[in-house]
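Chemist: Next come the structures, one after another.
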Structure P
Amino acid sequence: MQTQTDIFKQTTYGERRLGHLDVAGQLVKQEGRGEVVVGRVENSHIFRLTTHNERELGYYDEQGIVYSYGLFDGGKLGWVESDGAVIRAGLIFGEEEVGRVEGTDLYPAAAALLLLFLPDDAEEEKRLYADR
């Protein structure tokens, strides 16, 4: 029995596992050799845990289309294909495959990739390169 849906980011050198969605709806981020809960999924909505609370980032619909609340001016952010490929597309972005999800909960995992994992990963990369 599948206990989680894995979330991968597409990179220049292949793909990198960023984390997973567990069966309880928790979004778990891979950090070094450990893992940390960074958010949750409830009723098709994606939430990010913050220091004192949580913030709703967006949602996905019954076709696997992901919508943002404010990220990149809100609106449609992308979707997941039936094979788990995650496509980022919208007003600001051209259509691009940015990762994939693997497991039983493709829609919420894809939404988490677009709304939480990719923005967090981009921020981490900015910090790393800013320190050089």
Structure Q
Amino acid sequence: MTSASFEIRAATSNDLGEIARIQSVSPEAAQWIPADYLTYECLVASRENRLAGFLAFRRSTNTEAELLNLAVDPQLRRQGIARRLLKAMLPMAGGEVFLEVRESNLAARKFYQFMGFEVVGHRPEYYKNPV
């Protein structure tokens, strides 16, 4: 399965079970109550009623947004799905996009750097288990 075979669309309540599944097998991702994602902008990558990943964000102002969570099913990673989700979100964000990543989440940090994000600060002791 290539990322091109996945549709990027807005999440619905019908997606919450799959979002919960992906989140549960992605311990490095933030662990939210899945229904809470629908109170924000939430995109999913889907194919034949199976979700490969999801992304949630919120607009802080007209020119600024915050990426809240991004997770891809571990069995489907490294196929460009996260990149497609992020590229679909960026025009919707309306300007600058901010996010936070655990210092220990090296894969995510490298991904965001590859996508053009820059480190603008650190929050010592903000994250625990793991840092």
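Chemist: Out of P, Q, choose the structure whose coordinates give distance in nm of label points 7 Å out along Cα→Cβ at positions 7 and 119 equal to 4.1 when calculated.
Modeler: It was calculated from structure Q.
Chemist: Then there's this: Taking volume of the Cα convex hull per residue in Å³, for residues 31-86 alone as the criterion, which structure among P, Q has the greatest value?
Modeler: P
Chemist: Here mean projected area of the Cα convex hull in nm², for residues 15-54 alone has been calculated and equals 3.6, so which of P, Q was it run on?
Modeler: P
Chemist: Another one. Tell me which of P, Q gives -4500 when you compute helix-only ellipticity at 222 nm (-39500 (n - 2.57) for each DSSP H run of 4 or more, over all residues; to 500).
Modeler: Answer by label: P.
Read-outs: derived from the displayed coordinates by stated rules, not from any lab. Remember, it's a predicted structure, so these values are computed and weren't measured experimentally. Cβ atoms are built from the backbone, for glycine too; each structure is taken alone.
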